[in-house]
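What follows is a set of structures to go through.
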Structure 1
């Protein structure tokens, strides 16, 4: 499958300088497609096309933008099985998960942008003036490989809804679902230049987007280290920067919770998407007296995970995305052993039943202390650290003892008590008692987990500037 072109100014075009690289299926370790990396010149073409298009698209009536969004939604629904299968091939997500979560949640963002746009007041009277909300301009969107379409949609949908134009760089590791999505956008009939896609790596295309003078805003999802680099490059032109970065989320199981049920649910939440989630509850905090109950429940949960071919609907966990990710996770599992944590389940090495593919063993450590590497570093793999605590105050202190602050989790039979603990967690989103994902509520981080918000009205307003018009008698 050759997909060497970029989508710029309403057409699929050749790179200025072709630089082909393979796309690897992580379940087979074999190349199944080829794309081209882009260059600064490709970004320049896309940014200038987006700038030209912004002059007219920013003035398009809301009713027209609603029409574009609805056509994207219709195209997305029609091709959802194809999009899901592509994500399974490019990043190893089990096909059931790709269909029910990866692709479906991406679609949710367009449905939510449509809902918000339909009722949004772009002008409001305020005393002797009028406050206007106007599209910020050309938006550079840099997205990761772990939720390839979800992160694309969470940025593209509000950008298009607000009247902005876009230059998108999907991850070069998992770019093909985004390229299928570009076909859907094209078929929706958006004016040329409104949506542009350039493949490439971070040091070349990503940095060119962050520093380009024609780009007004950068929205980035990825590692904290890369986010720092993006922000520094964007600072020279005083761009708005929205970032969703790393996480090390704590899951506090209070002493009145059903510990066995909470641990089983927590293990599965940690292993969702093979642990390749920024908000995974990778630190499980349990009452010290519940140690044995928690360990037994964790073993039970791990035993129910079915590793296998991600195209097989019976598989509940696929491979990690790359050899580099496997090496990182294996190193951190070994560090847990070296630093004296108790191995509850899993461990180093390839799962015995998997002869090929970038598979790792779902792993649980107990007796973890907050200073261990596995308790402090974002692992981005199926590795859970169980930390014991003696008091509620200690649990909250441990939860907050991290440079990250993306999400938190609290389990308790007393909702008021759970909320009291949640209020004390320094994170942008806290889930109580297994609450499901919600597309309408703000998502984003405190501290080194980023700034700005995605989803719903909050994510919509990230793409708007605020203008005050004065001189209107009351």
Structure 2
């Protein structure tokens, strides 16, 4: 069978009108870059797949869908690097929520790459459709199971030329990276484990994408760690993220919860929060052809600790009838770690394996057993160093040269909990580093080592040291 046909149509005035257009944000991340913001609808017929033992899963009826896609890309082909980053926009707030673009925009623009953000769930498509003005009145997402063929349709449309595709005027991409974060990261775990990448690639007679980056998603987080291929509708949770109503989910020991057997490279990028619930679903890294895999766990970072200043999106909130959320302290190192992870992942598509990192070290309380629902991880804690930061995982400047204690709320939920950054007092800074000049030199040497180990990019070294030193109180007493 051939992959279902789909249609692409442009929506005008994207820079000023599109939901999530960075040109509408205060302090746009595009700066003076010669980038173009465009928006499209993508329409087609999606097969609804049935959960079961077969891989790829069986499918029955089809449903028509129309979703929207936001593109941010070089205005001229000669400025295009040939790389495309496709993000399945997170739907957990009920509005499209970008978790990848804010942390990677600087690097994507620096590389001359294109970004594609996709509305990928019924609840967010319906929110857009109901916004004033009728811009999105054509959107239709009758069943959440449409997302699986939609992923393939958008990836294929990025490679179609001129007006038929999503990147008109740009040459056919050399590399396509597919990413999703939190709930939409789990969509990609399902997409890979159910054999849908292989199915779509075979139908289109080309790899549907060249690499995957699965962000802040744990295979062990019961209802969201693995999204059933036939799931439809929203789930209600209490404050501790326990399902309020009965929920059909694959068993916690189902092998589909662990990404294996990908014929293109996969990196799972987890915060400390996901590392806890992923403990029993860890697997070894692999460089074996047909199973290319890395897992990077970031200590002292929470689920929502990225760089997005939600208050900057005030026009988006007005359009959606919502209010900016109170965010966690921003985790500045994420931008540097992700930039290196992206470059390492893309280099892997050319045969250069990325570095490996140990998992975050954990301890399990005596007698604690795995919760069959995958929501109670109260008996698992991280092994910490003398500064209070988790040991193991990807090492970076803020944990190798600590100047503050970064910690999550121990009484909060296992994901999306509150985090705090508590600066060391002047006496502690003097005890550890002597003076601001000595601290800067220590930071410089540390970043040089991290660059050599490929956790930071050489072009980011000076900025990382400067940003780190500016974050330290100027008066040491």
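One of 1, 2 was used to compute helix-only ellipticity at 222 nm (-39500 (n - 2.57) for each DSSP H run of 4 or more, over all residues; to 500), and the result was -7500. Which label is that?
Only structure 2 yields this read-out.
Quick one: Kirkwood radius over Cα pairs in Å, for residues 296-343 alone came out at 12.3 when computed from one of 1, 2, so which one is it?
Clearly, the read-out refers to 2.
Which structure, out of 1, 2, was relative contact order in percent (Cα under 8 Å, 6 or more apart) calculated from, if the result is 12?
Computed on structure 2.
Readers should treat all values here as calculations from the given coordinates under stated rules, not as data from a laboratory. Because the structure is predicted, anything quoted here is derived from the model rather than measured.
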